[in-house]
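Below you'll find a set of structures to go through.
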Structure I
Amino acid sequence: MKINNIDKYQYLIGRFWGILRAVVKNTAIVIPARFASTRFPGKPLVSLGSKPMIEYIYRACKESKKAPYIVIATDNEKIFGVSKGFISSADSVIMTPPDLRTGTDRVAWVAKEIDAEYIVNIQCDEPLLTGRIIDTLIDETIRCSVSCPVATLATWSGNIDEYKDINVVKVAVSNKGEALYFSRASIPCSRNGENKKFLKHIGLYGFKKDFLLNITNLNTGYLEKIESLEQLRFLENGFGIRVGIVEAELMGIDTPAQVGMVEEILRKRGKLL
């Protein structure tokens, strides 16, 4: 019997929701993998050596000692099929509706069916991630509270080009380890020009699940619109963000030109597959 696309979609949803409902975990990782991209369509499937980028992300998540359950959430059948070829039977690949606007929306859509208190969102364009970095994010996430329900990461940098680059997001952090502000501007800015280092934001997030499921109810604020940074919505609505500091040399892939550079780094680290 031939199955049309709509029936196939419903079949996949029903089958994998059944798996998800049976899983009880304290922390789960969700990897949102969207095919469409303005600058780099099909990015999750780009080859690094002999393997697709999304497999590198999944392998890094499997190195985690603190999140035994991983979900790949995608709106694309090809990503779905490729992911099924390498994912463990203990984890899941889920097809999501194609009209979800952001990766966070995709994570939230999947999370509502996962019986876990904390949900960690790992972007699929950071192939240099390690299990150690992910575990630091999980540590910060499980320290979240009702007033501070989000966690993220940052790393110290002294790179002056990154400091001036509006595509590199900086974060200022309080003595309590919570974000004061995120900006594309050069912060902190020394009046006498002596600033030597800054905290570079790493765009990975952990959430208390109940907060994640209600993110769409938050109003978009002035600062989020000006900076084009979604995390400012949390701060503008009065919710704190924990920031874990890690030593990390990462390079996300946003354009085809960065593929060769990341492959070279992986080769030097002995991680190119």
Structure II
Amino acid sequence: MVIGIVLVLLLVSAVTLWFRDYTLSLGLMLLTILIFVTVGCGFLPDWGLAQLQTSHHLTHPIWQKKNAIIVLGLGTVHWSPQGEVTTQPLGYPRVFEAARLYRSCKHDVQGADGCTVILSGGDPSHTGTSEARMMANELQDLGLPANDFLLEEKSRNTFENARFSCELIKTKNFDHLLVVSSNLHVRRASLFFTHFGCAAHPAPADQWEASISFLPLAKNFSLLDMVMHEYQGLAQFYLFNFLGWNPKGAPEAKGKGSLDLSNRSN
């Protein structure tokens, strides 16, 4: 996305130069250089990440009687030529964090139904295996029992993750909801869950950092693309809400995702 903007600015600058508008061409060229340097050297993505990654890692959650750990999928990949399907590489921190939270819950909570893992994600990558099913298989490989899983396999994006997961949640009687995703993403995910009446506490699984450098780095351009994707999703949500295009949220589920339910520490 950022590279596309830079290329468009360069093209417009070249066109204005062709028509001998030297002042405008120079201004566009300087703007292009400014964007390229501030992004590539890490300053702009570093600022953007700081605005979005505001949740703390849940080192010692305070569990309730009935807890749901909601894990959002991030895609699946098809390995050629053997045909194996696995979770997309950036999705593994979510799987590992879900396993850690589940074991913490089982250590602190008595009762067979005290800790449930809700795995959310359909098959938008068209690999033949849903994100939810793939994460369930991988969590079983890590030693978690399948009878504590609920699978939501219809969603194609974050908004549908929240919509369809809340349909499952409202059939249960959870006291506490956690939503596991990237720290970059969990703010938007929590907003969507709240919209559908499931106030879920954010449980970030990873933390992104830009690299401040004298030379532009491709990593920093990728990170700003991710930041812009989040802000685009937030802007679309608020715009659709204003226009009345978002499906209406149902009354709040019993699960309490308020901030005082977990010990938030760095």
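Since every read-out is calculated from the coordinates, none of them should be taken as a lab result. Quantities reported herein were computed from a predicted structural model and do not represent experimental measurements. Cβ atoms are built from the backbone, for glycine too; each structure is taken alone.
Values as computed for the structure displayed
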read-out: Structure responsible for 31, 23, 17, with semi-axes √(5λ) of the Cα gyration tensor in Å calculated and labels I, II on offer; value: I
read-out: Which of I, II yields 22 [relative contact order in percent (Cα under 8 Å, 6 or more apart), calculated]; value: I
read-out: Among I, II, structure where semi-axes √(5λ) of the Cα gyration tensor in Å, for residues 111-190 alone as derived comes to 26, 17, 11; value: I
read-out: Parent structure of the calculated result -8500, given that helix-only ellipticity at 222 nm (-39500 (n - 2.57) for each DSSP H run of 4 or more, over all residues; to 500) is the read-out and I, II the choices; value: I
read-out: Mean count of other Cβ atoms within 10 Å over residues 63-70 - highest-scoring structure of I, II; value: II
